[in-house]
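In structure tokens below, several structures.
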Structure I
């Protein structure tokens, strides 16, 4: 059978063999370091966007980013802590203001980068219902409004630059994130469900995060919000039970919600709540998850650790 390549096929083939210059923020962080290693191994040239560069004016910042084909923005202050007015401002500014700084600088870059990938979170959605990228049932919480403003800032790219917002679930890996925090307690047999355990956990293996980055770089028709999470969401009780089983440890020490409120105040909702997000856009474009099932994902991560 004769195969006639489409423009999409040709673009994907071109990008696969094309070594790009990619600017990336938080390149030393949990997600950023893994993504950076993957991109470097594929032959791309990386430009680290260091924190102090965000203090530059837009034109000076543009000089740093000049020549970049792609910009990846992953910076953001920790969310799980007490939501004092000071901390909320830091969380907001580290995401929204820095994103505005990048899109503002892009206007001075000729030619502009062809792709901008900005982090966001499934926390944009409400805790009720199932959400794919077409869902507009957004949370009215601090996290919901933060993500909406974050994505609005990311959408302000110049004409001709596609903007992609990665709505991350809980990213699982041995080098950082929630799992690294939980493991010492579970290994000692001190783990257990959090609060009621009924809250949803949209999760994703770090290898599928890297796979998603490569996939959207190769598929030039993907734009807008993209849920980065396994198609098989679990609740917290299922997650902690599976982790305990993989470690051959009990999970009999629940963490009451009142204790979390004492420690984190209003910020505890990040832990006691949760969203059921599904990666419809990735799957519709043909992405196949390496680790769609939680137990296989955890076993792989722990074996590598």
Structure II
């Protein structure tokens, strides 16, 4: 669950950005004492996420002026036309915060819905869907929460969460010589990493030659970047025969049409940057309910 310690600074900044306290339209058209009830309506089918963010967007500083009632919980599948929450109280207070609340809800529900669609295509396999660090600046904790709500798993949340040795580390550290892995130097580096850190160690590889060299050093996880499905199968088969404790992660611009085939290759996880960098905003609207 998202804490107020995380949410409140983000909501205050969003309200400041929208200049909610200077909404000239609402101030000039709505009587100060007017009261109403509004519903948040789903305009499509998907997974709801971000109800606490929406609630706090309405309620922060307005606790005595508004009442927010959610009709569902995060993770619930809603259908087009469902009312997922109601807000009652001062009409001005509702209208000036409507957009900020819906924006949080739409973003997080979009991520959760997209994640669930990927997860659904791994049914019957052991493969898990994971996110990446390709997140919106300052919103990572919220977006990774949405991935979990949709049934996915979080990769490391920040740079201190795991040792992840990528292609640029291999090149900058000169572990690749003329495009080939210097296995002796690489092995010494892995041992050094193990001595100084108890975090999991993951290494990114870009072809089968690199994979064969890296797996002999037994990292915890190997990231198979932009591997074809046949090569994913070969990598999984080699791992199963000789290095069964090493986990395999498929990555690299993976689209939903590919997920089922990739999951059946035997990899343990599929990382999908699109879950957080390219989700479609879920369509919600706020509508005043006649009383």
Structure III
């Protein structure tokens, strides 16, 4: 069942001027409740603009965004509540930290919801657990944290809203490899435990491959394709034509298939590649002919 739908959603920057640009062009889309969806596209493809429409930060030039069966712009008084239910984490969200302590920063959203102190505390501790921040770090200034810890604190601030949909715009951008792995592991655990719908915007095909069930590909403001992760990565040549790629391990496995090694055509993680290569090796060692 779709939790969010768009109908002919269109948005233009600088509309009515010589600089008018169509950023989102008649997009029809259905986001399934509980799904973990990767969102990819080259720079200027419209993916971030589309995400900002889903929780009402931008108003469509035409078309609709429907959340839980209702047009989010049908009643402007509902927008505040919708933004609590559809949480958006911007790229480099740590730049938005401003409170005296990490605890207060995470508590800021729940406090604006009018919750009791006990409920706020429960949500702060829960969100901190999801992103692996301990009590000592909660009492510190957010500016005393490392870059990766700041990122996790900012993400926790949105998780504390307990949104039904969590939109993450490049959550691993600018982090070192260890920081990227930490963030990805925590996001996957959050999805597994809460069942929240997640939209994960990134340029990293490797990150997409590790996490997502489906991929939405944007190109020039339109939906290029929206399908299961494996099905999208099988369209490697088409993706390359619009300036995208597939994970490096997928390219390596394609070359190995060309050399006669019997591997599936839907390998897009190192773990799966290792598993299948080990099977080929064992068959060959046992006298088989598959490798």
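Every number in this text was worked out from the coordinates using simple rules, so none of it is lab data. For clarity, every value in this text was computed on a predicted model and none was experimentally measured.
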*From I, II, III, which structure was semi-axes √(5λ) of the Cα gyration tensor in Å, for residues 51-178 alone = 28, 18, 11 calculated on?*
III
*Tell me which of I, II, III gives 28, 18, 7 when you compute semi-axes √(5λ) of the Cα gyration tensor in Å, for residues 35-90 alone.*
I
